[in-house]
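Okay, got some structures for you below.
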Structure I
Amino acid sequence: MNRKRLIAQLKNDEGETPHVYKDSEGYYTVGVGRLLDERRGGRLSHDEIDYLLNNDIDRTYYRLNHDFVWFNDLNDVRQEVLINMAFNLGMNGLKGFRRMIAAIQRDDWVDASREGLDSRWAEQVGDRAVRLMRALLTGEVIRIV
């Protein structure tokens, strides 16, 4: 098998789409004809999910490090809190936490965690916000129960 030739053929015949779409039969598909629709047995393997997750973590880490010059100076736990929030809120949503971000820049962890908890986001995600803001406050890992 000539993989390079086969890939070119498949991309030509299937098309290459970087987002989920419905194929000609109405089933959710992505990429080069990758069936995702569970009605037809489509799914991602655990390895594929981990691959995507690791790429998303790397991309989010890069964006945070690029957009916030002080991000790399935070300890691992506090970096993880901001990455977790960016996953949930998106970068623009996280940037909307201006008072929390300002408090982080001042190393005012009490105010930063208070600002995170005093938000619509905290109301929506409940225990997740409590756990993340406790980790932001202390800089220590908070075990998930």
Structure II
Amino acid sequence: MNLTHLLNQGKIQSHKTSKEEVTNLLAAIDRDIKDAKIEELSPDRKFSTVYNAVLLLATILLYCNGYKTRGAGHHFTVFLAMKEILGKDYYSLADYFDSCRAKRNITEYDYSGNISEAEVKELISETKEFKETVLNWLKENHPEYL
């Protein structure tokens, strides 16, 4: 599914980002990664916090391509767009992040205690690597936003 298709479906709309907006998102991402390591937090809360960092990283990709999500299911849409923007090499990572979305939804809305510390550590590690990917992508494709 390409961005034009998502636009035609009304899942995304035009958006003009700025260096300030991207800088603010990167600061929020750093905050979330740091906060997810707070020992006193439950694994559920740590997972939700670091998941937010992933969502913001994928959102940066979309913003820098001139779009933002629209309507219900915006988390899912961001990960669909991530596949289109980064290409096939990142499909499995986008799928992993989408599975984290589903897990986060359960812990946020249904019941607590279904997230392990191992899952938190894995997501933190994947998020840090993804941040480097996004920063490199920005340097290569949109240095004006750094």
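What follows is calculated from the coordinates using simple rules that are stated; it is not laboratory data. Everything quoted here is computed from the prediction, not taken from an experiment. Cβ atoms are built from the backbone, for glycine too; each structure is taken alone.
Which of I, II yields 10, 30, 25, 18, 14, 3, 0 for P(r) over Cα pairs in 10 Å bins from 0, in percent, as computed? Going label by label, the one that fits is I.
For mean count of other Cβ atoms within 10 Å over residues 46-53, the highest value in the series I, II is held by structure II. With respect to distance in nm of label points 7 Å out along Cα→Cβ at positions 22 and 78, the largest value across structures I, II is given by I. Out of I, II, which has the highest value for distance in nm of label points 7 Å out along Cα→Cβ at positions 30 and 118? That would be structure I. Among candidates I, II, the computation of helix-only ellipticity at 222 nm (-39500 (n - 2.57) for each DSSP H run of 4 or more, over all residues; to 500) that gave -19500 used structure I.
Taking distance in nm of label points 7 Å out along Cα→Cβ at positions 6 and 94 as the criterion, the highest value among I, II goes to I. Work out which structure the value 1.00 belongs to, where FRET efficiency 1/(1 + (r/R0)^6) of positions 14 and 70 (r between Cβ atoms, R0 = 30 Å, to 0.05) was derived from one of I, II. For FRET efficiency 1/(1 + (r/R0)^6) of positions 14 and 70 (r between Cβ atoms, R0 = 30 Å, to 0.05), the value 1.00 is produced by structure II.
Quick one: relative contact order in percent (Cα under 8 Å, 6 or more apart) came out at 32 when computed from one of I, II, so which one is it? The read-out was computed on structure II.
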